[in-house]
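Each value in this text was obtained by applying a stated rule to the coordinates, not by laboratory testing. Bear in mind that the values here come from a model prediction, so they are computed numbers and not experimental data.
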Structure P
Amino acid sequence: MSTSKCRLRSYFQALTDVLRKGPLFEVTQAQKYHQIVRKPLFDKILIANRGEIACRVIRTAKRLGVKTVCVYSEADGNALHTKLSDEAYLIGPAPSSGSYLNIDKIIEVAKRSGVQAIHPGYGFLSENPTFASRLAEEKIIFIGPPASAMISMGSKSESKEIMTAAGVPVVPGYHGANQEISFLKSKALEIGYPILIKAIKGGGGKGMRIVYEPSDFELQLNSSKREAMNSFSDDQVLLEKYLLTPRHVEVQIFADIYNNVVHLFERDCSIQRRHQKILEEAPAPMLDASIRNELGKKAIAAARAVGYVGAGTVEFIMDTTDGEFYFMEMNTRLQVEHPVTEMVTGTDLVQWQFEVAAGNPLPLSQDQIQLNGHAFEARIYAENPTNNFLPDTGTLLHLRTPQPSSTVRIETGFEQGDQVTVYYDPMIAKLVVKGGDRAEALRALRNTLDDYEVVGLATNIEFLKQVASHSAFVDGQVETGFIEKHREDLFQSDPNIPPELIAQASLSIVLCELSKMQNQASNSLDPFSPWSCLSSTRLNLNHTRQIILCDYNHTEFTTFITFNKDGSYDIRIASALNESAIFDKVTAIWNETEREIIANIGDRRFKSHVVFDRQQKVVVFGESLRVVLMIPEPGYLQATGSDTAGSVKTPMPCRVSQILAEPGQTVEKGTPLIVLEAMKMEHLIKSPVSGTIDKIYYKVGDLVEENKNLLGFVEN
């Protein structure tokens, strides 16, 4: 008999023994028994996921001496997780439906590679009971909870009924099977607006809509159902009372097959956009010890109610006005934000998953789990916060991260040069920091965000810095509406660019060019060469260079750099606002390898990283400030092309999900026109003006690049 079959038989025999003996045996004799015959961990596992979570599981597996097998799609042929694993197998095309969600293909690879168990990560198949059941049939251990627990907790409506029976408080709402629109409308009126519509099998904000007025209910309901069907193949929804000033607090729980259940304290995940978390911390700030204790008890009760095994998260919504908390849902998997819990408890939750799946008891009892310090996790996304956080795609032309240490973790699945595509979640990395207390951890978060550099696509790094520096966040006054409440502070207009930074950007262009000429390097082969994009530079006969740059407000800055015989430079900067700055006898050193300039300007020494990208941009990272300057296009390029009388363009790379208008139709301003799908989220495009639809350029299912005309119309 194979090793995996023996282990599986022993696993179920131990479970049978526990059920036969009763509670006293479960917590005493069973642990004593397993201390004697503790089962070894797996020899080889398969990771049915991608990106940073696949890399995260691989790291723990390597430390424990467990071989890893990964799978990848055609879009991930050069992905980091394929390089870190011991074996890698192509399983299908870029769309996840044909690759990472292909159960048959994953099981085929598992058999072919001879693994004993499969770790699902999070997302994709991690909470799919069919997948867990198929693995049991194939005698492959699933590193996750039983399928029965997934079914019970995967349905938000059924889970509410189970929690009510277990004495766990739930949010007032409707969780029934009747999905008739008129019936749901009537229930919404009974509950009272604002209403939260949630897909019963949802997660990550997908299929979730807030409705403030009855007139918007049907449109938002239909949108929620479509998104739920696309993401989970189930369009059923539930309704909940939407709390106006809630906090999102969740408790990490863990259970083994011997009925041992513990909690590893709570995390606060209230800082969200589009119902998705971007900044988490552990423990939750401003939380009374008695509430913390009660949260842990209710989370354990929730896990026991469904016979849970493995890692899970019980999510609560807490009313900031009275401190009351209510069960929202239970995620039957490892959470994205699990590293903050690991930081403050000194645990490796992936190792715990291995132990429990192998048939061993929990590594620690409840009284052995202690809180130590405070931790934050910032999710680094490829997205544009100023454009409603719409996702971005492109190449990571430049990537520089803070230095990892015992108190700084970088969880990522990307390297410099990798592509962020439209097919998967736009998260680039997770930055996790720890401090002795919240104030120390928050300082570490701000400092490490300053050290995080990404060029090539839009990111939320600067926005995260704004949040981490906001006085309300510093004071721990968090709620799920934090971003909207403090929008005016968080979305401030770009600050004035210091002339010293403009001087460094301009001087870097010149020094980089000189370095290239001296080394006789081939500019066409260098993706960072300014020669490939800088069309507005000119070498004058008097040894003065002229560099023209502009900011996002299209303010032009003209820099004149004069070469002195002693090797220094005289710099004069003139802007379109007739402001000027003069710096004499500037000295500078350009490090091509590090893309770093060290410049002595006046009585100060500046050290900055300067990156040139092919999109006519110069990006300067200097002294906690990131500045993007653009090289204006020549006039003859600006004059090319044509446009219709009016148009609606794509705000990001996307797929056309639904077309709500047709040629010849007269529309009013604000009329829904088209539904786009990007990064598994729906985006409703409305008419910017009143007019008549002239032409529709794409059909449902088409993939469309950013800034392309979706349809043309004639304004009334």
Structure Q
Amino acid sequence: MRNNNHIHSDKSVSQKTEDAFQRYSFAERISNLISSYQKEDSFVIGMYGKWGEGKSSVLNFIQIELADKDDIIVVNFNPWLFSGEAQLLLSFFQVLAASLDKKLKSKKEQLGEMLRDYAGALGVVGTFVGLPNGKDIFEAVGKKLTGKSVDDYKSTISKALADSGKKVLVVIDDIDRLSIDEVQTIFKLIKIAADFKNTIYLLSFDDELVASSLDPKYAMGGRDYLEKIVQLPLKLPKAQQFAIKRYTLKVLNDVVSAYDVKLEEDEVHRFVEFLDKMLLPSIQNPRVATRFANSIYFAVPLLKGEVNMVDLLILEGIKVIHPSLYDFIRSNHSLLTQSYESGFGDYRESQSKKEAAKGKITAHLKAMNYSVEETLPMLQKLFPQLKSVFGNISYPERKWQDWYKNKRLCSGRYINRYFTYTVIEGEISDVYFDELLEKLAKEDYIGKEEELYQLLQDLEADEVAIRLLFLEDTFDNNYRYNLAKNIALLGEYFPDVKDVFSFTGPFNQMVGFMKKAVTGLSAPKRLAAASSLILRAEPLNFAIALWYKLDPREKESQFSDTEYQLLSTELYKRCRLGKNLEELLTDLEDSDLRFILNIGAGLDSTQTKGEVKGLIDGDNQNFIKILHAYSQTTISKSLGAKNSKSKEFKSAFNESYYEELQDIVDIDSFYKKSLQLYGDQSSFEPKSGREELTDEQLVGWFQKIHLEKSSLH
């Protein structure tokens, strides 16, 4: 289990070497002023700064510089540990007394004891009998109050401090955390009750916040009240933008390095550019940078390898720095990730979509009080497709594939992971998928098909296919072909669904992948590679589908007629290896059977016709099977019907099928067989060629064409 050494606790720093914002010289100047202050009167220094800007660190630096000053006693009082006026006062004097007891042990008259008496004289101890030793303190102090006024105690303490030769520096941090009444109590204490000789107060707070808290209490206003108490107001030096950037990159680098995240140089530049222009202007103090780093520390181990790391860094930055914008992205990601390009040339529809999207995005940003001009570039860096909505830039399919390959937020397919911090159930882990591709590209699983299927047993075939299609153009030719050699063994894994749109299914998608793997190779390698895939593809229909796709008449085939004839011969040998024609008649789909019979007829017409005749003579059912193979198959599905299944049926016979049939049978004998089995059906009148035919009607269509052909001779 990884430790949490890279979680940043937001703790103030205390060493000069940890000064990331050049404040140490500022702290040195304050410490010099304190050590050189010669007057006995109480003096109040106010150090003003916003939440998270580093005030506490500067207080630490000051105390480091004063650590070797024997004449200065530093007392740290944290008022936010206590609540209520009485407890604050009591706690203050107890802390002061304890510090002075420790530092002034040689004094005959202990200042610590006098301070406790003074607290009692102020009438604050009795309220807190429930505090540790509170009752004892109260009783002890009560015996000493007789005949001595509050002013007497205060004068005695001031004289003792003046005579001690020591200066007391009281450091009070985080005053702006207190309630209005408690803030008022602290300043009353400093100005009236504890303005002792040789005492310096160093106060740290957000002056705007404290002043506004005091406004309701004082007619003159909280700012004027502060000015009457604080004699030296100091603004914490503003951290320079380059220093904040350097610090931000350092803490982010610590986190990224902790999980060994590797970023390409262009990705680093993309992140730094976004940081500079979109995030850094809003990182006003180290605390925001620390929260940014911690957010990343949480997210990276959950999503390493599953999303684009730079997009994750950017999105986590938006979450911390611009939370409303983050919520907008999370709630409207479909609006941000879709393509707004015109489909099938429908320009008007595309423009309408763009205008609608532009209106929605603009309205959302304005509703969140974001400047559209300033925020839109931030969104377009994460979602480049928005440039086509607010401009004229468009992106080709290849660009979308790059976004998908790099797991970009804008690809749409990965966006839910960025917000759920996990791979959604039913999705494939990219870490596992990348490892799987590496295995398939490096090792040939022929002869180890069971092991290959084991690798894929928990993955959905549709998802594997679609990922490979998105990524195929990003593979080099050899890598893609090595993958194709193993994909060829997986025909049973990718279902050959008989549907209206089966050409978009995993089976045909993977046939297309194998074709691209072959045609992408150089000419000397292409033919051997295609032959190898055809010979190894399982089952047979997978090999036949690939062979069909490589036909020179098909788009981007790259094969000549002569080369294709060689591939056809290889396919035929593969199909006939150990199988007789009757087995092929049973194993193959109609169209695949027709292809193989046609190849066989081209190689040896006499032998093929003899084998087919033997099949038909041996079993009358084989007659109709052959006719089915040489007729049109239609697949239909009822539109709008829920859970309806596709229906496959014979719908036509034509002259083209008749010509092919003549190559594998003696056509006159085939006609006589049709009469013997089905009688004369030639009166059948075909209609559309799309309606379902009975076997008798199909035979009738064949007989009709045969008689027409015969009459011409």
Structure R
Amino acid sequence: MVILAADDRWFYTDDTESGAAPNWIMLGRILRTGQLPSLVPEHWMAGNYPVEGQGGLWNPPQLLVNLIAPSVDNMVLLATGVKWAFSVVLALGVYRICLEYGARAPWAAVAGAAVPFTGFALFYDQATWVTALTGSAWVAQAWASALRYLRGRSGPLPTFAFLYLAISVGYVFPALVAAILTGCLMFGERLAQRSWRPSLRLAVVALCAAAGGLITYLPGMLSNSVTWRSDQGFDNDNFLTAPWSDTLNSGIPSALPGIEAWFGEVQPFPVTYIAWFVVPALAFVDWKAVHRSVRGLSGALIFLLAMLMATAGPSVMGPLRWPARLLPMFALAALVVVCVLVGRHGTLHNIRVRAGAAATLVLLMALRSGSSSPEFMNRHLLWAGAALLVGALVLWAASRAREGAVVSILMLSALPVAYFQVASTTPHPLAWDLPARQSVAKANFPDRPGTTLQLADRAEVLSWTANPEGVYRSLVFGNFAKSLDETYVNAYTPIGFEEFAVHLCMRHDGSSCTDAFDAAFAVEPSTGRTYVDLMLIDRVVLQRRQYPDADSQMPPPGWRWVQSPPGSADAVDAVILERADGPISGRNGRIAFADGVAATTVSEGYATSRVRVESVDGGRVVFARLNWPGYTATLDGRTLEPRSVDKMFLAVDIPAGTENGELAVSWTPPGQDVGLAGLGLGLAGAAVMQVLYLLQRRKVRRDRSDEAEMVPVPTATVG
């Protein structure tokens, strides 16, 4: 509520409003028809949902979100509710981790309450990258359950379930972190228990979860050759890499670290902030007694070090980009370690010396913060002073043995900090300000039946018109069209079919360059048809700022300019071309061109086209489908080899002498059979491990019972 008081749209920002929430709605509509979302060919930029990955098609909680989404008119409320729920899951996960490491419940609660308000989580994961927040929540729960399993307090099923949920979110960073975490815990518990057996059991469970997660990632991996991620190697341009020295900003709420991103070399918000007390609290740890806990904390310490190293780069490692995304996991691990140490070994002995050390640490943090953003030095010093004052209050309560008051102050202090941080950066620099309600967005937007191609550049939108009453009444960017239930070529995608995207110079947010118009109406040489014909486009919407004189020119052959009513949003922001003889999408299924073949659609689905074909001398059929890996073709049951037209469009050659043949082209996510087998093996393996655990536990109980029966019972004597 504190964050919403500062900015009621905070949780509906950037990728959430432009990508995730509209995707939930659209995928939910498909799920409600009884189908599992797979391929929507008309969503050319982002219609391959198994390859896109982040729809969570094999993640049950995400599927539930998708099912609910179409019924929630207020998309801000939808996004806020989803993020609140996963923030609770994250906080409870951290609470459980701390308890497993031996922290007392109040200090475990401090860590859990603080983790959703850490800098990168608040300004990126909470505000925009919801899949990162979701993944972090499941990783935290997996950490706690893995510890319980390693230490014999629980069976393997919770660990398997949470690891699988972290992996199947479809966001690669949680999957990577889950793997690193598993390795750190295995090695750490080997040090703690001096035995590899528990660690090896965890490895088996983790492999089962990884096998189950194959179905989420195999389609993307096996389709990588046609996406714009295909040729990425290793590089370091320092984009979203976090220098280690910036972790010294972790206790100053106003610190703006020197991390390069879209805003230049310094972040406009405190993404390295963890909690104001996390560094000075170390001064009140009895370090002479810490050795008793270090062995048990080994896994957490190793993971903390691994995350610190990972956040520093390089900035590009193949498909992995921007390592600062791991800052929330570094913050999580830091809170766990600090709260466990303070909860178990906190002391007020030599309080003056310790208070002086804490004050020095606060001053050093303020000075480090001033080095990256000196223009806010006064603000940094004010926050340092506030930390000292609240810290003194905490020490006063601690000196009177009031632990409840101490932890209450620490937890409640996060609220004014979060309010200041959000209020001082609202509106979020990445906000799009898309409409908040589905009903309002649809009412304000013209109905555009059929398939629409928009040629526009979001960078050309004037900032004061980027709102529900401005350009969003006529233009779409990102996945906004999916909220409107309109069929647009343009969409938000992290991968993109490279040849198609390059041809239309279309970017991840659906924007395109000025040359896209000529490219769209260019003739594809082998067919003699324009690209808009091969795509079965019914309408082309042009941004006036990008094409100011378009409607003063002659329209392309077969097209006409549509005059919008004066004063309407279209008249101001858009120029519209429509086909002179009416829509062509759906006239004959997705058949875009037939050469030497009489082709008639029999039935049409998202992933399958069935066509009646006849050809005397042989020919080919070209479909309005991108030729994604995974397509197969049969003619009357005989296998044919699909091929590409201009490295984009799906085509099938029809042999000479074909009479009344049935051509069937169908798409299956590549690797789906292997993925399903992996999922089955993972579930079976986890079940076997659970049975072995139960048998072992029964054996231990039986042995204990036998030992109890063997103890002689003293007999009474009469004296």
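Tell me which structure, out of P, Q, R, gives 48, 32, 25 once semi-axes √(5λ) of the Cα gyration tensor in Å is calculated. Attributed to the structure labelled P.
The value 20.2, 66 for Rg and Dmax of the Cα atoms in Å, for residues 73-424 alone was derived from one model only; which of P, Q, R is it? This figure was derived from R. Tell me which structure, out of P, Q, R, gives -8500 once helix-only ellipticity at 222 nm (-39500 (n - 2.57) for each DSSP H run of 4 or more, over all residues; to 500) is calculated. Derived from the structure labelled P.
When Cα extents along the principal axes in Å, for residues 161-304 alone is computed for each of P, Q, R, the one that comes out at 65, 40, 27 is Q.
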